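Following this line, the structures themselves.
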Structure I
Amino acid sequence: MQLHPVVEAVTRRIRERSAPARTAYLQLIDQMIHRDRGADRMGCANVAHAFAGMPSNDKLRVVAQKAPNIGIINAYNDMLSAHVPLGRYPDLIKDEARKHGATAQVAGGVPAMCDGVTQGTPGMELSLFSRDVIAMATAVSLSHDVFDAALMLGVCDKIVPGLMIGALHFGHLPMVFVPAGPMTSGLSNSAKAKVREQAAQGQVGRAELLDAESRAYHSPGTCTFYGTANSNQMLMEAMGLHVPGTAFINPGNDLRDTLTREAARTVLGIVKGKRHTPIGRLVDERSIVNAMAALLATGGSTNHLIHWVAVARAAGITIDWDDFAQLSAVVPLLARVYPNGTADVNQFQSAGGPGYVIRELLDAGLMHEDVMTVREGGIREFTREPAEGPVWMDIGASRDTDVVRPAADPFSATGGLKLLAGNIGRSVIKVSSVPQDRHLIEAPARVFEGQQHLIDAFNAGELERDIVCVVRWQGPQANGMPELHKLTPPLAVLQGRGFRVALVTDGRMSGASGKVPAAIHVSPEAAAGGPLAKVRDGDVIRIDADAGVMQAMVPRAEWDAREPDVMPQHLQGANGIGMGRELFASFRRNALAAEEGACSWL
């Protein structure tokens, strides 16, 4: 299938604007690739230290027999349900490596925090920057420099982007990403959301709410809604960085262990084979565009308009929100998974899953087929689904057209994300879950200094009208850009009462953004002097998702004459003290804008 002209044009512009940085990056990779292997290059004391803890047979293999040595970067902890299964993976990988005459070592662990635990708490202000900490921890782990390849074990929101950024700074190594899969379906996401709205109105108490939440989040594995964690897995498949079809196999399924062993065989196949595909060459502008297309086609997490900008930068590639917007205009919405539908990720997998979506996009010319992947068969291998053996089979037609549809008959002719621009700045909105009659909202603003300020106003009955809630001082430089999910239930309640409601914020709502229109990631942020700091109570705000407009309907002369508010001192103080937030002060000071990936390391 011929590549769609818009996909081709966006890719070309990305390649052209990235050329200097990408060329320098690839030159560095080539220098690193052509060095002697670590055990031959290093001094004897260095080598002895590196392998002192290995069983003697493994030590013999890696030193004397020059066997390949796999570094394992593990985000395991037993606090995160999604990462609990990763605790047993290193033993599987080491065993499989030995069967193929190789060795493996756990090179290091990286931190992994759960936004679901920290929502609405001070710890959430560490969340976004934990991505960069994970990237740094990955680099520290690989800095021992005795590895011929690496396996990246991680699943959730900031963990996979952090692992990607760290991995790309060791772009000379072949790498495969290893997920753990979603938990089995519990209480449906729709039923859970309904109980949350009831709780926001005082119709049910804490006991009922906790029971509903515990039935929704009940076992090892990722949460079953299509948020950032599961969007991560979709993007890994679309970039060819997984064993094909690995993303959404449940942790308790026997196939899960089989595919984990296959990951070890896959990375060893790259090391030992003639087709050397280090991750820094595999991830190029085409694979980045493929990831963007897959995100748009599935209505995935808005967080990736930040994270994948940062990931691309780590490979010497520059993308921006205009690229996403232009792709979104031609990439159709092929999946409806909660919150932009009622199905969960297990139903998505049963209906055809990532492989179905990738096949439809390839056949429609909306993804690049001429890309390298971790498998010799290229990206077409990722259009098939695995079974025990492992063997891979054709997916065939959609098994549930309420969940996934062909590109010829999509849910929507355009993707799930839109770019908004106007005198308030630039932002993004996830339209795939917003009813069409809510794509245009025009109402007076009420300005809030944080999400608790809004919740207090809701509880006091002050928001019973058409309203655009402006929540500022929530960007990377202000307080680390926390997610504002605590706002979803009260805003949904107001909308359910018939009011025209929207949210405008320089904070995040992520992949769980719901049916209320939310113009998020406003850039430049208020704390950096962005025009969001000019908005006043009563200003009429127009949000038009179809036209791509976010505008304060204030006369130009008056708007230009306004001085932006300054972040209140009490908020600045709160952002520096307690729960480890003071350790992240330099991250906040150095953070780039959301549209530039909120990177703290550039």
Structure II
Amino acid sequence: MIFVSLSNLIFIFLIIFSAIFFILGLLMVNVSYGLYISFNIFSWGSSDILLVFLFDWISFIFLSFVLFISGSVFYYSSEYMSGELNLARFVMLMVGFVGSMALLILSPNLISMLLGWDGLGLVSYCLVIFYQNFKSLNAGTLTVLSNRVGDVFILLGIVYMINYGDWSFLGWLGMDNSLFLVSFLIVLASLTKSAQIPFSAWLPAAMAAPTPVSSLVHSSTLVTAGVYLLIRFGWVYDFWLNEMLMIMSVLTMFMAGLGACYEFDLKKIIALSTLSQLGLMMFTLSVGMIKVAFFHLLMHALFKALLFMSAGCIIHGYKGWQDIRLMGGMLVSLPFISSSFVISNLALSGMPFLAGFYSKDLILELSLMKEISFLSLMVLFLATGLTLAYTFRLIYYTISRGFILNEPINLSDGSGVMIKSCSGLTLFSIFFGACMFWVLMDITLIVLPMFLKNLTLFVCIAGLFFGYFMSQFSFKNNRLNSFFSWMLGSMWFLPFLSSEPLIFYPLLKGNEMMKFSDLGWLELLGGQGVMSMFMKFLDIFKNFIFMGDIKIFIFIVWLMLSAYLLI
């Protein structure tokens, strides 16, 4: 009961501040105004260590979306997590998670941004291992170690920026090509946090966390931190990195789309769709469309939070079952949740006049107007078609077909709290895309030939047919098909390549080093070995003096003195 009251209180608090920040963000957009606040913590040589906050329309609007989704997740958790243990720890971790994200959003300074950046990694590890089993421990370890790579790149960037005495990106605008190394480190850090190739293995593994945590992490906080970092620094980083960013982003989209088509775990399919959308945002940044990428980041936060929360209701109704092969007929058993689930999936796939349509269609059409290689464009549109394919496959498995289980099951939409929390996000996923497009976007005309204008529609229809084909027909179980299913379903072996070699070989070499150094030569030549040899020599000397013949000792001393005098 205390947990429910505390969750409702935090929900009201976050919703009120979300509305305030959204109104302030709209005012900032209208007047083109920003507020820069700096606190001098201490001075180190010629450099000042500052805590800096930047209040402009980007930070205000994104923070309002984060707080709104976080409030909905807290309200949703009051029913979803009601039977769990350690609820006080869950609430504190979630509050710390939201606070770290708010610090990251408001910080234009690399040092103060690192506090929020590192706080996200630490709290996400604690949330992933919340259920305290071996699967959660492995997933949390992979998550925190992958994110530590990005933290190291940020730290290296901070160390290099001591040369300039300023860690704020606003101070970089006058520097031409002197930030070559820092921009490279920042792009690498954003690739790790946003799980682009080759750092993609941790994002599906983070599904071991509770579903409310997954809803918050995969919509607007942890995975979007890397995209937000590049949005903040996008006006100043060196544009030679665009080619590398474009290749990695389109490969990530394609890999995640293929993997989702071969996956049967409900939460993992949604996690791979998050990976695909992050690749789309990175691609948008690589072609220089920073404002459009920010717009898609906002829209993705809305429908992805709704998708995870409605999927959590389905899992809650199925008593923890996540395999979509044994689901079906939810249009009858879970009418409201299934409708929210379908709306969020359609918004993800870019259904016209839903939230995802205004950003995804804009990205695809503007990409056709840019000078981009044909191969990158082809993989981009193939990945878009795969988004339709796994979305339609997921809807077919869970909603369209009839009941699969023969025994009677008792499914319900819950006591009403989860339905209410999903209803607000459902309305926002339907109407807010058009509203934010009118407010943020100033694009008036897109001129394309007829066949390019219809290319997006053709790819989407082809993806629908491919998804129907994937859900209806089963492939022959021979070795070649089994290998391709294994390869595509395991994200091109990235979990094995990025986890097992990095764990097995360092542990093997560490064991050899311990055997040949700590337990070998260092045992004899180190401090303990030298001390033991000295003590043995001292014992021999004492025995020789006190227990031996004194005449022999005097004779040896006389010989030594005689030799010294003769020399």
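What follows is calculated from the coordinates using simple rules that are stated; it is not laboratory data. In this text, all values refer to a predicted model and were calculated from it rather than measured experimentally. Cβ atoms are built from the backbone, for glycine too; each structure is taken alone.
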Tell me which structure, out of I, II, gives 6.8 once distance in nm of label points 7 Å out along Cα→Cβ at positions 453 and 517 is calculated. II
Given -11500 for helix-only ellipticity at 222 nm (-39500 (n - 2.57) for each DSSP H run of 4 or more, over all residues; to 500), calculated: source structure among I, II: I
Which structure, out of I, II, was distance in nm of label points 7 Å out along Cα→Cβ at positions 101 and 469 derived from, given a value of 3.8? II
